[in-house]
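What follows is calculated from the coordinates using simple rules that are stated; it is not laboratory data. Remember, it's a predicted structure, so these values are computed and weren't measured experimentally. Cβ atoms are built from the backbone, for glycine too; each structure is taken alone.
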Structure I
Amino acid sequence: MSKSVYSVVLSDEVVAAIDRLAAGEGISRSRMIDRILARHAGCETAAGRASDILGCVERMAANAAGFRLLAGASGELLQLRSAVRYRYNPTVRYTVELYRHPTDALGELRVTLRSQSRGLLEEMDRFFRLWTRLEERSFADGSFLSYDLTEGRFSRRLRCAGCSSGEEAGSAIAGYIRLMDAVMQAYFVTLPNGQRAAATAAAERFAGALTDEVAGV
C-alpha cells in the first residue's frame with residue numbers, strides 16, 4: 001500500500017493522547033494515526049494487519065499456560081518462550097517475524113532451543129524432523145512448506161490459506177505455535193520411555209489437536 005504526506009490540523013489534546021497510545025505500542029505518531037484512521041474507515045493496512053496478527057499471538061501467550069512473552073509486538077516482530085518439560089527445563093524461544101512486503105508467505109516462525117547439552121540438541125533435532133513429517137502428511141498444501149533445520153533450530157514460512165483478515169491469520173499462527181509446543185511437550189515427557197514411545201505420543205497429540213485453521217498455516 002502506497003503512502004503520501006498530508007497536512008492535517010489536530011488538537012493538542014488529541015496529539016497528546018495519540019502520543020501516549022503510540023508510546024504504549026512502541027510505534028511512531030504517524031503510524032498510530034494511520035492505524036486509528038484505517039480501523040475507523042474499515043481499511044486494512046499492512047501495518048494494521050501485522051499488528052492484528054501479532055496481537056493474536058501475544059494474547060495467546062498471555063492466556064495459555066507455559067508461555068512467557070519475551071518482547072511485545074514491535075513492528076513486524078514478536079518473541080515468546082516456553083520451557084520444555086525435560087531435564088533442567090530448557091528454554092525454547094519462538095520468534096514470529098512478518099514480512100513487510102509479503103507475497104506467497106506472511107512471514108516466518110523461528111524456534112530455537114537454548115542448551116549446551118549435545119544430547120538434548122540432537123534430541124530436539126529428532127523432534128523437528130518428526131514435526132516436519134507430521135506436517136507434510138497432514139497440512140493443507142504440503143508443496144508450500146519450506147523449512148530450515150540446523151542444530152537446535154527450526155524455521156518455517158508462514159501463510160494463512162483462506163484467511164481474510166489479520167485477526168484470522170493471527171489466530172491460525174497462534175494456534176500453530178500452541179500445537180507445536182504441546183506436541184513438543186508430549187515428545188519430551190515421554191522420551192524417558194524411549195524414542196519410539198516419544199514419537200508415538202507426539203503423533204497422537206498432533207492428530208488429536210490439529211484443526212483445519214492451523215492446517216492452513
Structure II
Amino acid sequence: MRLSPGVTSPDFGLRPSELRRLRALDPPWRIQKLLDDLDYDVAGAHCRSPRRALRERRVQCMDGALLAAAALRVQGHPPLLLDLEAEHDDDHVLAIFRGPTGRWGALGRSNYSGLRYREPVHDTLRSLALSYLEVYFNLRGEKSLRRYSVAVDLARFDPRNWMTAEDDLWDIPEHLCHVRHHRLLAPVEERALARVDRRTFAAGLVGRQGEFGGRR
C-alpha cells in the first residue's frame with residue numbers, strides 16, 4: 001500500500017472492520033454507491049470523520065468527501081480533496097483520484113444529482129471541474145460554478161486524526177477556503193452563460209432533500 005508522507009501505520013487508526021469495509025469498495029464507483037446510500041444531512045450541522053460517517057450513516061457534502069478520501073486512501077490512493085467555489089450559491093467539495101491511465105475522476109455526495117461521481121477520464125483538474133459547470137446551479141436557475149482549488153492532501157491533517165476523530169472537523173473546510181483557487185471561466189464567458197433549462201433543472205433536483213437544503 002502506498003502511504004501518505006508521515007504515515008507509518010497501514011491502518012490509519014481504523015478498526016479492522018472499518019478497513020475491510022472501505023477496502024471492499026473497489027473500484028471507486030463502489031465508494032460512490034456507499035455515499036449515495038447514506039442519509040443526507042440537510043442542515044449541515046456536523047462535519048464528521050469517516051469513522052463517524054460510517055457509524056451514523058449520515059453525511060453532507062464535506063464529510064461525504066472525507067469518507068470517500070478515506071476509502072481511496074486505504075486502497076492505496078492519496079487522500080485528495082478538490083474545492084469548487086460558486087457565486088450566489090454554496091461551494092462543493094469532492095474527493096479526487098487518478099484512474100488506471102493517470103487521469104482524474106471524482107466522488108461526492110450532494111443534494112443535487114449532478115454533483116457526484118465522475119469517471120477518471122479527465123487530463124487536468126480544470127477539465128474535471130468544467131464537467132460540473134452545466135449542472136452546478138442555484139435555485140434561481142443560474143449556473144454558479146466559478147473557481148476550483150488546487151488538490152489538497154488530507155495527510156496534512158493526520159495529527160488531527162481526521163479519519164477517526166469524534167469531534168467535528170470544521171477546521172478542514174476552513175483550510176479549503178484559504179488554499180489557492182483558479183478561475184474556471186473568463187469574465188466574458190461568465191457574463192454569457194445561459195440559464196439552466198427546465199429539464200436540466202428538474203433532473204438536478206431529483207432526490208433533493210429539505211425545502212431549503214443546499215449542497216453542503
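Structures I, II were compared on mean count of other Cβ atoms within 10 Å over residues 165-172, and the highest value belongs to I.
Check the numbers for distance in nm of label points 7 Å out along Cα→Cβ at positions 109 and 189 across I, II and tell me which is largest.
Numbers: I: 1.9; II: 3.2.
Result for distance in nm of label points 7 Å out along Cα→Cβ at positions 109 and 189 over I, II: largest is II.
For the read-out P(r) over Cα pairs in 10 Å bins from 0, in percent, for residues 101-172 alone, a value of 18, 44, 28, 10, 0 was computed from one structure; give its label from I, II. Derived from I, not from the others. With distance in nm of label points 7 Å out along Cα→Cβ at positions 37 and 117 coming out at 5.5, pick the structure among I, II it was computed from. Matching structure: I.
Using the calculated result 24 for relative contact order in percent (Cα under 8 Å, 6 or more apart), pick out the matching structure from I, II. Write out the running numbers ahead of the final one.
On the way: I: 16; II: 24.
Computed on structure II.
Here volume of the Cα convex hull per residue in Å³ is compared for structures I, II. The highest value is that of I. Identify the structure, out of I, II, from whose coordinates FRET efficiency 1/(1 + (r/R0)^6) of positions 13 and 85 (r between Cβ atoms, R0 = 30 Å, to 0.05) was calculated to give 0.45. Corresponding structure: II.
Could you figure out which one of I, II the value -16500 for helix-only ellipticity at 222 nm (-39500 (n - 2.57) for each DSSP H run of 4 or more, over all residues; to 500) was computed from?
Values: I: -16500; II: -8000.
Among I, II, the structure yielding -16500 for helix-only ellipticity at 222 nm (-39500 (n - 2.57) for each DSSP H run of 4 or more, over all residues; to 500) is I.
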